[in-house]
1. -10500 is what came out when helix-only ellipticity at 222 nm (-39500 (n - 2.57) for each DSSP H run of 4 or more, over all residues; to 500) was calculated for one structure; which of 1, 2 is it?
2. Work out which structure the value 11.8 belongs to, where mean count of other Cβ atoms within 10 Å over residues 225-232 was derived from one of 1, 2.
3. Given 2.2 as the derived value for distance in nm of label points 7 Å out along Cα→Cβ at positions 161 and 209, which of the supplied structures 1, 2 does it correspond to?
4. If semi-axes √(5λ) of the Cα gyration tensor in Å is computed to be 39, 30, 18, which of 1, 2 is the source?
5. Thinking of 1, 2, which structure, once relative contact order in percent (Cα under 8 Å, 6 or more apart) is computed, gives back 17?
Structure 1
């Protein structure tokens with residue numbers, strides 16, 4: 001860092017409206033795991049130019065930054081984050097209609113996209129029912145369920161590319177999607193807006209059928225997943241030739257715990273916070289599960305969740 005905290009705060013205050021700049025925000029309040037220490041700075045840019053100026057300031061002063069969605073696939077360190085958390089939820093969450101296209105801001109929730117699309121006669125998002133998270137986060141990791149993913153309904157995405165200091169609109173193909181992966185994982189590109197290719201129908205029966213399917217998916221999640229506890233959803237990716245939850249169960253790890261972090265007995269693919277887990281508890285449990293599953297089955301489990309900050313082994 002090239003300047004003092006006070007000087008950097010002053011620099012942010014010249015860019016960001018007072019109500020959009022906070023300090024030492026506990027990230028446990030912003031993640032579905034309900035753990036995580038404070039962010040030194042927490043910024044909600046009001047528009048594209050403000051976002052760009054914040055990033056340019058961070059780069060100029062060598063201050064790290066991280067773009068946070070809904071925190072539904074993230075484990076934040078107990079020690080917090082010593083840089084700038086940028087959250088698009090507040091000002092980049094509009095859903096609008098442009099001809100036959102449905103467009104959503106990178107900070108909009110998947111739920112808002114789905115329900116707003118329904119209100120305007122668009123279908124095709126039933127698979128996303130019950131998946132928490134933002135549009136940007138969903139595209140970043142190509143989230144999905146029931147044999148469909150976000151790539152299957154995405155037409156294009158507008159991103160800010162910090163290395164080029166440029167805004168670009170890319171086709172879905174250019175994002176190089178694969179299972180729970182996109183090119184965004186290898187870049188610092190930030191999703192500003194996404195355009196979706198959904199089916200528009202004037203037939204009420206079509207919309208009702210989709211709503212019914214979505215409700216069935218939601219009920220299935222409630223029955224099969226430990227939604228009564230804080231978690232980040234599926235903790236590990238599905239390995240080729242196997243299923244993470246099944247491998248964990250077969251390794252005798254159902255209910256296995258470290259501190260108040262535990263492998264769910266309801267669905268072994270989930271690591272949950274039973275109420276008082278620390279981020280380090282969850283991190284160590286992830287590592288222990290990976291080690292034991294590899295020893296017992298030979299499979300290497302790759303985390304589906306992202307890690308932010310430093311952790312104790």
Structure 2
């Protein structure tokens with residue numbers, strides 16, 4: 001049996017040029033993109049604003065036509081609309097009907113996929129629970145916060161139980177708690193065997209959830225690979241311990257000093273991330289209301 005991963009999305013020499021009224025080249029949004037996304041992985045398209053991420057997503061969905069090159073989605077050309085039944089899409093801005101509530105919104109999109117009434121009711125309840133909106137399922141979407149709107153947008157993208165999910169800036173505008181919730185939802189979808197492509201310019205979000213990334217800049221693919229491989233610093237060695245005695249610490253430092261080629265870059269206590277600190281304080285504050293959490297200096 002072959003160990004080669006199944007390819008869900010493939011682009012070959014994909015190019016997109018925007019032209020003005022006279023047909024003259026105005027912007028080369030994407031240049032000769034060669035890409036493969038494998039089944040069951042979270043693939044990140046990373047780059048600054050204007051690098052071609054959203055253009056790539058829209059080309060994959062068939063919302064834009066390429067100037068050149070080929071796209072295969074789930075074994076079919078991007079222009080084949082039959083593939084859309086197996087795809088979910090969360091745009092950067094979800095334009096949902098503001099006067100519908102969460103249940104009505106998901107039921108509406110379920111009807112667009114011709115789901116039966118029984119299946120719609122099951123999927124609506126399941127998705128509302130998954131995105132944590134049970135307490136707000138009867139409220140109109142116009143009353144939703146940005147984070148709640150992103151969660152119902154994700155639920156809408158999943159109503160057809162898609163095999164492939166495309167997320168355009170999924171954490172855009174979210175606070176740290178909303179961002180963490182969205183990343184946890186993405187990881188849960190991966191555990192279910194879904195293939196996910198997400199575009200973002202937020203480096204920490206991509207690092208936390210993606211297996212592989214492609215870095216775009218000015219429409220060109222500049223780097224491609226596994227996140228852990230790309231971030232590995234090969235000429236440095238790191239050891240982390242807990243409850244090490246002062247005597248042992250000094251022994252380790254002396255060993256380093258005795259190695260003529262070694263250079264001590266840092267010694268001391270490791271630091272956490274600001275995101276982890278923020279979330280820990282929120283969790284502890286909810287567990288112990290009224291008590292001030294002090295983790296360090298004033």
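Nothing in this text is a laboratory measurement; each read-out follows from the coordinates by a stated rule. Please read these numbers as outputs of a predicted model, since none were measured by experiment. Cβ atoms are built from the backbone, for glycine too; each structure is taken alone.
1. On the way: 1: -8500; 2: -10500.
The value was obtained from structure 2.
2. 2
3. Details: 1: 4.1; 2: 2.2.
Answer for the origin of the read-out: 2.
4. That value comes from structure 2.
5. Numbers: 1: 17; 2: 22.
For relative contact order in percent (Cα under 8 Å, 6 or more apart), the value 17 is produced by structure 1.
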